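Values quoted throughout were computed directly from the atomic coordinates according to the rules given, and no laboratory measurement underlies them. Since we're looking at a predicted model, the values are computed, not measured. Cβ atoms are built from the backbone, for glycine too; each structure is taken alone.
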Structure 1
């Protein structure tokens, strides 16, 4: 059984309800949520938006290998309204790297593996640059920001 930590986020529609539905859909696909942070609101990062984001972090257990797990996460995103083609068009029109979204599920950690493929970078490379990740992650791991940085350094070097 693999242990992963994922960041859930979104800023379109009822994101908190979408999290509940995502948890159900993941459970149907053999991914068990074993721990969860509370939901946190934050401003958009990397682009301008009037809508606040809602983020939380889940610890999960899965038998899926990392890329198969990523496939499941992206399927759940799509089932709950994420359209990556429309997002790409919006980003191109605005000249932005990011945009508003219904649901985003990012793998932060997968066991203690370091993964670098065309599709997946674990640990997520921007963890320590994003307060909307650090805050719920520190809650889940019961640590402060400095302790989190040391944990990441110890595990991943």
Structure 2
């Protein structure tokens, strides 16, 4: 066996610098936790409403207010994405895509830009707006369209 003649640990910084990686790691972990909580919240509490001449979509990151005057009401209808594949998502441009939940900006197979809130492909509100299409899974699509026209 050899005898150790000299041994020394790495020199430690005297200031705050050695905490920077730890602080960055904690910030990243907090960001990821907040993002996961937000996605879970969006899955449960995304909603659509008509109020004060606006369609209001509440969602974690992609909610917005759309003036009714910007909506092409006569083209708004119920669609089944299993039958009308042109309106299926081609790829996500800025959004969240999980197995049964899609939220955010997507490009459709027909090349159009869409703001998507989908949990079910069979009963979907198709609502064209000036610059994009809104696809929103909901149970009472016909009632929503009737209220939109009033």
Inset, instruction - Work out which structure the value -12500 belongs to, where helix-only ellipticity at 222 nm (-39500 (n - 2.57) for each DSSP H run of 4 or more, over all residues; to 500) was derived from one of 1, 2. - result: 1
Legend entry - For 31 (relative contact order in percent (Cα under 8 Å, 6 or more apart), calculated) the corresponding structure among 1, 2: 1
Legend entry - Computed 10.2 for Kirkwood radius over Cα pairs in Å, for residues 102-141 alone - originating structure among 1, 2: 2
Inset, instruction - Match the computed value 116 of volume of the Cα convex hull per residue in Å³, for residues 54-93 alone to one of the structures 1, 2, and report its label. - result: 2
Legend entry - Source structure (of 1, 2) for semi-axes √(5λ) of the Cα gyration tensor in Å, computed value 50, 17, 13: 2
Legend entry - Read-out distance in nm of label points 7 Å out along Cα→Cβ at positions 14 and 110, computed value 3.3, structure in 1, 2: 1
Legend entry - Among 1, 2, structure where distance in nm of label points 7 Å out along Cα→Cβ at positions 6 and 70 as derived comes to 1.4: 1
Legend entry - Comparison of 1, 2 by distance in nm of label points 7 Å out along Cα→Cβ at positions 22 and 38 - largest value held by: 2
